[in-house]
Every structure is written in C-alpha cells, then in structure tokens.
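Peer 1: Just below sit the structures, each encoded as structure tokens.
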Structure 1
Amino acid sequence: MKITLIKDILVSEPDGRTVHVYGWVRTKRDSKNLCFIQVNDGSCFASIQLTFDREAAPAQSAASGTDIENELKKISTGASVHAEGKLIPSPASGQAVEVALERLEVLGEAPAETYPLQKKGHSFEFLREIAHLRPRTNAFGAVARMRNQMAFAVHTFFQERSFNYVHTPIITASDTEGAGEMFQVTTLDLAAIAERGIKAGAKGMNPNKAADLVDYTKDFFGKSTNLTVSGQLEAETFATALSRVYTFGPTFRAENSNTPRHLAEFWMIEPEMAFFDLDDNMDLAEDFIKYLLNWALTKCADDMAFFNERIQKGLIDTLTQVASSDFKRISYTQAVEELEKNNERFEFKAYWGCDLQTEHERFLTEQLYKKPVMVYDYPKNIKAFYMKLNDDGKTVRAVDVLVPGIGEIIGGSQREENYDKLLTRIREMNLNPEDYQWYLDLRKYGTVVHSGFGLGFERLLRYVTGMANLRDVIPFPRTPKSADF
C-alpha cells in the first residue's frame with residue numbers, strides 16, 4: 001500500500017474519501033462523546049486531527065472490525081498509530097481538513113510514566129541529553145527540516161552555477177589552519193606507548209619526548225595523521241583542474257571550548273574558484289548568502305513562522321532585510337578606524353592588528369552601517385599562510401562577511417598563487433614545507449589566480465532558525481566530554 005504523508009493529506013480536498021494516516025501522537029483530548037487526536041509524521045510542521053465520534057462508534061466498529069475504544073486506551077503522547085477514516089472539512093480554526101476516524105491501530109505504545117517527552121516545556125539543555133528523541137519535538141523537527149532544506153539549497157546554488165561537488169578527505173596529514181587543534185588518527189597501541197613512557201621515566205629519560213616513544217612509521221599510514229579541519233587545500237587541487245568546485249562535508253576541531261558557538265564536529269561548505277580574484281570572491285559570497293536566506297524564507301514558510309514566533313521574535317524581518325541589502329564593503333583598516341572612534345562601547349578595545357571580536361562585528365553591521373558588511377585586507381599576522389600577500393607586505397587579500405545578529409558568517413580569501421611567496425609564508429608560520437610540497441606544486445605547474453571561502457553550515461542554521469546554540473542545530477552535537485550518541 002502506498003503511504004501518503006501528512007503534509008500531502010493536509011492540502012487535499014476534503015471530499016470524504018478514505019485516507020490512511022501514519023505517525024506519532026502529539027496530543028489526545030477526550031470528552032464524553034468526542035475524542036480528538038493530533039498526529040504528526042514529521043513531513044511538515046502541522047499535525048492532522050483525527051476525530052472520533054462515540055455516538056457513531058458501534059457502526060464504525062462493526063464496519064472496521066476493530067475496537068477503537070480499546071485502542072484509544074493505549075494512546076498517549078509519543079505513541080505511533082495507523083489510522084483510517086474519511087477526509088472531511090474541519091470546523092476548527094487553523095486547519096482545513098480532518099479525519100473522521102473509522103479504524104485505529106496503535107503500532108507502538110509510549111508509556112506516559114516513562115516517556116521523557118510526555119510533557120511540554122522541556123529546556124534545550126535537557127533535550128540535548130535525549131538527542132535520540134528530541135527530533136520529535138516541534139523545535140527540533142523544524143530544525144531537522146530546515147537543515148535538510150538548507151543542504152539542498154547549498155547544492156542547488158552551486159550546481160546552477162556549474163560547480164563540481166568534490167569529496168575531500170576526512171583523514172589528512174596537513175593542518176590547513178596551522179593552529180594544531182586537530183584530532184589525531186592512529187592505530188598504534190596507546191597503552192603500550194604509555195607503558196614505554198613510564199619505563200623511560202624510570203630510566204631517567206624524558207618520557208614526553210615523542211621521538212623516543214612513538215614510531216609513526218609503524219602506524220597505519222606510516223606518518224602522523226589527523227581528522228581534517230578543512231577541505232580547502234585539497235579542493236584547490238580540483239579547482240586548478242575543473243575551474244569551479246565546492247566541498248560540503250564534516251570537519252573537526254579539537255578546541256576545548258564549551259560555548260554556544262563551538263562544536264568539535266561540524267559541517268563546512270567551501271567553494272574554490274580558479275581565475276577568481278577577491279572581488280569575484282566577494283560577489284559570489286554575497287550572492288550565496290542572499291540565495292540561502294531567500295530559500296529559507298520562501299520554501300520553509302511554516303517552520304520559519306514557528307522560529308519567528310517561538311525562538312526569535314523579528315527573525316523573518318531580519319533575514320528579509322539582509323537578503324534585500326547591498327553588502328557594504330570596507331577595508332580592515334577602515335573598519336578599525338571606525339571602531340577606535342567607539343572604543344568606549346567595547347569590552348575588547350579595537351586597534352590595528354587585532355582580530356575583530358563579535359562585539360566589533362555586530363557594531364559594524366547593527367549600529368554603524370545597519371546592513372551586512374564585508375571587511376577585507378586583514379593583517380597577515382592574524383590570517384592563514386595560504387592567503388595572498390598584498391603589495392604593502394602587511395596585509396593579505398582576506399575577507400570576512402559579517403551579518404547583523406551574529407557577526408562573521410563567511411571567511412575567505414584570494415589564495416597566494418606565487419610559489420616563492422607561498423613558500424616564504426609557510427616558513428614564516430613555522431610549518432614544514434615538505435608537508436605542503438603537493439600544495440606548492442599547484443603554484444609550480446600552471447598556477448592561476450584563484451579564491452575561495454568557507455561557511456560553517458551550523459552557523460548558517462543558527463542564523464536562519466534563531467537558535468542560540470550550535471548544539472541545537474546539529475543532530476548529535478560533539479563537544480568536550482560529550483559524545484554519548
């Protein structure tokens with residue numbers, strides 16, 4: 001039998017035909033003659049109402065061969081059901097159709113005394129502890145649908161512009177950011193290594209000297225490897241062959257930060273474009289943000305209405321304004337000059353050479369310009385080695401896209417295409433050139449001007465949903481001391 005989703009039943013004509021409803025019970029309201037059951041299958045925000053008229057019960061039971069009253073006794077919030085009945089007009093406000101119940105089967109009970117979601121009003125902190133059940137709530141069902149739609153929008157945007165989707169490796173020997181905050185991947189026996197360290201200490205040797213304890217030639221890959229923090233470097237290899245590519249996959253950061261803005265595992269979107277300079281890069285980034293926000297506003301209206309009403313008041317107006325704005329473009333030097341004029345407002349004082357804080361970014365977007373802002377040409381000392389050096393020798397062709405409400409949402413740059421300058425930067429950052437020889441080869445053979453940027457998918461979702469914590473826009477958050485599912 002073909003199963004029809006509730007989202008499709010809700011937009012059907014109430015012509016009295018028989019429909020089958022499959023889903024989970026949200027609520028049950030019982031009175032003397034009537035029983036109302038709200039059932040949701042996750043296909044949309046709305047539930048469908050099943051109505052049972054006890055005055056017609058004998059005829060219905062005889063016709064269906066089931067005891068509906070007996071099944072109703074098994075129902076509580078969370079129970080799964082299969083219902084059959086006539087699709088009729090609904091007299092209730094806010095819904096066009098309902099189902100006059102003729103047959104009911106409880107597929108799986110959810111005992112009220114133990115089901116954690118029996119009551120409403122649980123905190124998001126509590127729901128993180130039951131991540132396997134929280135998708136059944138209104139908020140997390142809406143987040144899941146939004147995550148799906150935004151992923152589809154990402155792929156659609158790039159596919160419409162002739163980008164090739166590239167799967168970059170999760171296991172890597174390169175540190176893209178040079179920060180060292182990476183999860184190590186190894187098959188070596190850590191207990192045995194620790195035992196050797198204890199014995200080495202007993203002999204007066206330095207037990208912390210890795211060279212004395214760890215032989216990476218015996219590891220699975222024959223060298224030290226880690227989980228990737230970015231697919232950018234590998235994506236550049238394909239951009240210099242296919243012209244336009246993008247990655248969209250999981251990345252990892254071993255940063256011991258317990259804040260609403262950090263995750264140890266998150267998803268990144270990273271386009272790389274050959275023959276694009278920084279201006280081209282900024283044009284694409286602006287188009288990308290507007291496209292994603294318009295997608296959310298037009299294709300996810302029901303869920304957006306929920307976020308606007310229950311999560312962040314005024315969210316729809318904020319996103320609409322950003323999507324219709326021309327993004328302001330200013331240099332880092334200009335930005336700092338404006339911030340220094342208002343330093344009394346900030347906890348962290350702005351000065352040339354500082355890394356802009358969220359309070360600085362939000363001031364620029366929400367107070368000074370009242371629109372999204374692109375800040376470009378950052379000091380080289382606070383940016384990654386691969387960014388193109390400007391003629392002044394002090395700044396690089398980097399750009400951060402800032403939006404009202406959260407600050408930075410995209411970071412990117414024109415990449416350094418000159419072999420000698422890139423090699424110099426690698427050495428200046430105390431990185432081993434041998435580890436990046438393959439990357440240098442891209443500048444050695446057929447080098448071209450090229451650019452790219454990165455957008456954290458969870459940061460995007462936090463923005464479009466209004467959710468305050470990144471842990472609430474990813475199915476199973478990975479944070480320090482937390483990997484329970």
Structure 2
Amino acid sequence: MLVSSISQLIKDKIKINSEITISGWVRTKRISKAGIAFISLYDGSNINDIQIIAYSSLDNYKKEILLVTSGCSLTVTGKLLKSPKKLQKYEICASQIKILGWVKNPEKYPISPKKHSLEYLREVSHLRSRTKLISSITRIKHNIFLYIHNFFHKNNFFWINTPLITTLDTEGSGKMFRVSTLNSKNLSLNKEKKIDFKNDFFGKEAFLTVSGQLNLESYACSMSKVYTFGPTFRAENSNTNRHLAEFWMLEIEMSFANLKIIMRLAEKLLKYLCKKILNNHIDEINFLSKKNNINLFDKINKIIKNKFIIIDYTNAINILIRNKKKFNNQILWGKDLSIEHEKYLTNDYFDAPVIVYNYPKEIKAFYMYLNKDKKTVSSMDVLFPDIGEIIGGSQREHRINILDNRINELKLNKKDYWWYRDLRKYGTVIHSGFGLGFERFIAYITGSCNIKDVIPFPRTPYNAKF
C-alpha cells in the first residue's frame with residue numbers, strides 16, 4: 001500500500017472511508033478514560049498534524065502503543081474519517097500501528113511538547129525542525145525559493161552558477177574566509193615575510209566568496225539578463241540578529257539597464273513574492289502570526305499595497321537631521337545609514353518600504369557608476385520596515401578609465417581585475433544589478449526577530465558545531 005502524506009489529506013486528495021497508510025512522528029499522545037489512545041502525528045509535509053485513534057483492541061496496544069512517547073516514529077494504517085472537532089479536518093481510525101523508531105530516555109528528549117525558547121532551539125539545531133515554528137518557516141522558505149526561480153524564468157533571465165571560491169574581494173572589505181590546503185603548522189614565508197601561496201592548491205591566495213556579482217557581470221555582458229542564487233560568506237565578527245557568516249544571496253545583473261530600471265525590478269520582484277505567500281500559504285502565515293504575536297497579513301500587505309518611496313541619500317540625511325528623535329549613531333552626510341536610521345525612515349517617517357539612492361562614493365564599492373557630481377555613485381538600497389536593508393544594488397561602472405581610477409583610489413591591485421576590466425574593453429554596455437539577502441527577506445515574511453532562526457544551521461562567530 002502506498003504511503004500518503006498529511007498534505008495530500010488536507011488537500012482532499014484522498015476519499016473519506018478510504019484505507020490509507022501514513023508515516024510520521026508523534027507530536028503528543030493522550031489516553032482517554034475509556035482506554036482509547038489519541039496520537040497526534042506529523043510528517044513535515046504540511047503545518048497540520050493528523051489525529052490517530054488507537055483502540056485497545058489493537059494487537060500491540062499494551063506492549064507498544066501505550067509506551068509511545070513524543071518523537072517516536074510510526075507507520076499507521078487505517079480508515080480516513082471526517083473529524084467531529086472543528087480544529088481538525090480528518091482523523092484516522094487505526095487498524096495497525098507499527099513503531100519504527102523509539103525515543104530513548106523520553107524524559108530527556110530535547111524537543112518535548114512543552115514550549116521552548118528560540119535561544120534553546122538554536123542549541124539543538126539538528127532537531128528544531130521538529131517544531132511547528134521551524135518547519136513552517138522551512139516550508140515557506142522552500143516555496144519562496146521556487147517563486148524566485150519562476151519569476152526570473154518568466155522575465156527571461158538565465159540562472160548562472162557563479163563560483164564559491166574566488167581570489168577577489170568583491171566588496172573591498174577584506175573580511176573573507178581563506179581557502180587553503182597549506183599546512184598551518186609549517187607555513188613558508190616570502191621575502192616580505194608574508195605567507196607564500198605559490199605552493200597552495202590554486203597557486204595564490206583564495207577565499208570563500210562574498211558575492212558572485214563580478215563573475216555574473218561577465219555573463220550579463222553576453223546574455224543580457226542573468227542571476228545567481230547561492231551561499232555567500234563574510235568573516236565579520238558580528239553577532240547581531242541581522243548577520244550571519246554564511247547566508248544566501250540572490251544576485252541579478254542586467255545589460256542595457258540603468259539604476260531606475262533595476263529599482264523598478266526590485267519592487268516588482270518583492271511584491272510578486274509577497275503576493276505568492278499570501279495567496280498560497282494562509283495556514284502557515286496564520287500560525288506564525290499567532291506564534292510571533294504579530295499580524296503578518298498587514299505586514300506583508302504593506303509591501304504589496306504601498307508604492308515604494310524613492311528618495312536620494314542627501315534628502316534622507318536631511319530628514320534624519322530635521323527629526324526630533326535622538327539617535328545613538330551620528331547623522332552625517334558621508335556616513336552610511338545605521339539600522340536605527342533605516343527603521344525611522346521606513347517605520348516612522350514614511351510607514352512604507354523605502355529605496356534610498358545615490359550614496360556617497362566613499363562608502364560604496366569600486367564598481368559602482370560614478371555620478372556627474374563626482375561625489376556620489378548610482379547605487380540604491382531597498383529598506384523594509386523593521387528589518388532595514390534587504391536589497392543593495394547599483395548601476396555598474398562601464399567606463400574603463402573611471403573604473404581604473406576607482407581601483408587606484410581604493411589601492412586595489414589592477415592586475416587582479418584584468419578579466420573584469422576586459423568587459424569594459426570589449427563591447428562595454430551600461431549594466432546594473434542588485435543582491436537580495438534571502439534570509440533577511442524570510443525573516444520579514446515570517447515575523448522572525450532573529451535571522452538565525454530562518455537558516456537551518458546558522459554560522460556565526462564561535463558557532464559552527466553542527
């Protein structure tokens with residue numbers, strides 16, 4: 001007999017009174033005064049559990065079913081019935097229950113039915129997907145991943161798998177993880193008394209990438225519209241609720257497109273994803289709203305219904321200076337906006353998503369298009385209420401003489417960028433792109449206050465034990 005899933009049951013894919021088989025894990029079990037066992041079973045395919053009714057007439061009732069505890073895995077065969085209770089659609093009257101896996105020392109089971117703090121669940125990341133909260137976030141994340149690919153496929157973008165190992169620092173920050181096969185206990189030094197990487201695997205110093213953008217640009221300059229979607233790494237010693245050392249980025253590049261075009265594309269993408277979530281994941285959004293004590297429908301609708309406010313960096317600074325609220329971080333033209341400044345603009349001043357553009361060149365990367373004022377670059381950040389920056393992008397500098405000047409200004413080695421410069425030498429075009437922080441977007445959609453709760457195994461300073 002084929003094993004059904006709870007998802008199939010909820011979607012009315014199986015007829016009432018059918019004989020079915022289902023497998024899953026025990027959420028809870030209780031025994032009625034009449035000696036009937038009621039087992040709540042889940043299989044991860046849906047937010048809902050299914051109630052299993054086990055009568056004492058079952059062969060293994062006393063020897064096994066009475067001993068079942070939370071976390072045990074079962075295969076149940078029985079008749080699918082409509083439930084008389086309002087909170088559940090169906091139940092299964094079991095004719096056979098087979099215990100697949102017992103929980104040893106049930107009193108020590110880390111994911112018992114009692115409530116657990118998010119901090120505690122991070123300490124048992126290998127088991128926390130057994131909770132309704134984490135499994136709901138995981139299902140939503142999976143579907144958003146599919147919606148993103150669908151959006152770009154419909155808009156004639158090509159997916160490019162850019163390398164995770166690189167020899168370039170895209171952002172120029174220097175906070176990167178080194179990749180090496182050298183013996184750390186016996187490192188040879190060169191004349192400058194620095195590590196000699198000639199005998200390393202790649203023959204030179206290599207790192208885990210902070211961005212696939214530079215590689216992606218090369219394909220944009222032949223295929224027009226491309227994107228990459230995968231893990232990126234930053235060795236920042238930051239342990240905030242918005243930062244991870246390993247996270248996923250969606251990055252897009254468009255040829256023949258200026259800053260305004262990608263600002264419109266970013267808004268279109270975010271609205272599309274939000275609509276998909278509200279249309280297809282009502283149960284999970286309802287559950288997460290109650291769990292996090294927040295109205296996620298209003299929060300997500302704020303992105304869908306509000307037109308994104310577009311404001312240049314200088315005006316944003318002036319708004320922050322004029323306001324009467326005291327900030328912990330200094331407001332000064334030439335400095336980057338802090339999270340408290342971003343939240344003030346989105347939550348308090350505009351009460352809407354905000355796109356800030358034309359940032360000072362000193363606080364942005366070398367590859368961004370230099371504006372006529374020579375002080376700012378054609379860059380933009382999309383800011384969401386509560387979470388701040390969720391997308392960062394720019395028009396790319398396609399003029400090789402100006403790109404070279406920027407490389408020199410930032411004291412980067414021009415030889416390292418020979419292939420990137422080639423794109424400006426051979427048929428250069430105006431092109432632009434942006435990157436979406438995937439986990440930050442998921443945190444917003446699910447109402448999660450900490451980004452560590454929307455990635456299966458968070459990597460942060462001093463934390464990589466799973």
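Peer 1: Work out which structure the value 0.85 belongs to, where FRET efficiency 1/(1 + (r/R0)^6) of positions 232 and 368 (r between Cβ atoms, R0 = 25 Å, to 0.05) was derived from one of 1, 2.
Peer 2: On the way: 1: 0.25; 2: 0.85.
That value comes from structure 2.
Peer 1: For mean count of other Cβ atoms within 10 Å over residues 104-111, which of the structures 1, 2 scores highest?
Peer 2: Going through 1, 2 one by one, mean count of other Cβ atoms within 10 Å over residues 104-111 is largest in 1.
Peer 1: Thinking of 1, 2, which structure, once FRET efficiency 1/(1 + (r/R0)^6) of positions 120 and 352 (r between Cβ atoms, R0 = 41 Å, to 0.05) is computed, gives back 0.70?
Peer 2: The read-out comes from structure 2.
Peer 1: Here's a follow-up. Work out which structure the value 5.9 belongs to, where distance in nm of label points 7 Å out along Cα→Cβ at positions 32 and 456 was derived from one of 1, 2.
Peer 2: It was calculated from structure 1.
Peer 1: Which of 1, 2 yields 36 for percent of Cα pairs over 39 Å apart, as computed?
Peer 2: Derived from the structure labelled 2.
Only the coordinates and a few stated rules stand behind these numbers; no lab work does. Being a predicted model, the structure only gives us computed values, none of them experimental. Cβ atoms are built from the backbone, for glycine too; each structure is taken alone.
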